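Student: The next part holds the structures, each set out as C-alpha cells.
Every number in this text was worked out from the coordinates using simple rules, so none of it is lab data. Note that the coordinates shown come from a computational prediction; the quantities given were computed from them, not determined experimentally.
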Structure 1
Amino acid sequence: MAAYILSFEIHADSTYQIRYRSLVEKISELASGIVWDETTSFLSFSSNHSLQKIHDDIYFETDLSQKDKILVINLSTREYLSRHIEYPNSLASSLTG
C-alpha cells in the first residue's frame with residue numbers, strides 16, 4: 001500500500017460543487033481507510049492502486065474539466081502525475097530535488 005497526496009485547483013464557476021463532490025467521491029472509492037481533507041485543495045490517503053490508476057480515475061471518471069488542475073504524488077516513490085499544471089518544469093524540479 002502506498003501513501004498519496006492529491007493537490008487540486010477547481011475552477012470557480014457554477015459547477016464547482018458538482019466537480020468537487022465528484023472528485024472527493026472518487027478518492028473515497030480509491031482510498032484504503034481515512035482520507036485526510038482538513039486543508040483546502042489537498043487530500044492525503046493510502047491506496048493499493050497504482051499512481052497511474054488513481055490519476056486516470058480522477059481525470060476520466062469524475063466531473064473535472066480542462067479548467068481544473070490536479071497533482072497526484074506517490075509519497076513512497078516520489079513519482080507524480082499531473083494535469084493542466086502551468087509550470088511543469090518547476091514542479092519537476094521541486095519534487096525530484
Structure 2
Amino acid sequence: MINFIIGYLIVVNIVPMILIYVDYTFKIKIKEDVLMFIYFIIGLIGGGIGVIITSQMFNYRRDAKIIKRWIPLILFVQVVTAFILVCKINEWELLDFRSN
C-alpha cells in the first residue's frame with residue numbers, strides 16, 4: 001500500500017512540472033484562469049509540492065494568488081491530515097512505530 005501511495009505522489013507531482021514546463025517553453029495560449037484552476041486541482045489531489053517547486057524553478061507566475069497562497073495552505077492541510085492519520089493508525093502513540 002505504501003508503494004502505491006509513494007508512486008501516486010511521484011506521478012501527481014511530475015504532472016504539474018510537465019505542464020508548467022510546456023506552458024513556460026511554448027507559451028501555449030490558454031487563459032490564465034483555466035491554468036490556475038488546473039494547478040489548484042492538482043494541488044488538491046496531492047501535487048502541491050510539484051506546483052510550488054516548478055513555479056520557483058522557472059520563475060513562473062509566482063505572484064499568482066493560487067500559487068502564492070492557496071497551494072501552500074492546501075499542502076499544510078494535507079501534511080497535518082497525514083500526520084493525524086499516522087498517529088491514529090498507531091493508536092495515537094506519537095509516531096511510535098515499534099512492533100509490540
Structure 3
Amino acid sequence: MIEPDKKKKIQKTLRLIQAYKAVFMSDNGHIVLQDLADKCHMLAPVTDVSNPNGFSAASAFYDGKRAAFLDIIKMSECDEKKLVALLQETERNKNE
C-alpha cells in the first residue's frame with residue numbers, strides 16, 4: 001500500500017508531466033521548442049575552446065541552458081524520433 005504523502009507526490013508529478021506534454025506537444029509548443037533548441041545551443045558546441053584551461057564560465061552557462069532544454073524534453077516525454085525531427089527542423093529554419 002502506498003503512503004498518502006507518497007501518493008500525493010506521485011499524483012503531483014503526473015499532473016506536472018501532463019502539463020508539460022499539453023504545453024510542449026502542442027503546435028505552439030513545437031514552435032517554442034524549436035526556438036529553445038536554437039537558443040540553448042542544442043546543435044552547437046558549448047565548450048569554450050578559447051579558454052586554455054578548458055571549462056570556463058561561458059561553457060558552464062551554455063551547458064546549463066542545454067540542461068534546461070533537455071529537462072523540458074524529458075518532462076514532456078518527447079520521444080527520440082520527435083526530438084531528432086525537431087532538431088533537424090530547427091537546423092533547417094536556422095539556415096533560411
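Student: Identify the structure, out of 1, 2, 3, from whose coordinates helix-only ellipticity at 222 nm (-39500 (n - 2.57) for each DSSP H run of 4 or more, over all residues; to 500) was calculated to give -10500.
Tutor: Working: 1: -10500; 2: -21500; 3: -23500.
The value was obtained from structure 1.
Student: Identify the structure, out of 1, 2, 3, from whose coordinates Cα extents along the principal axes in Å was calculated to give 57, 25, 20.
Tutor: 2
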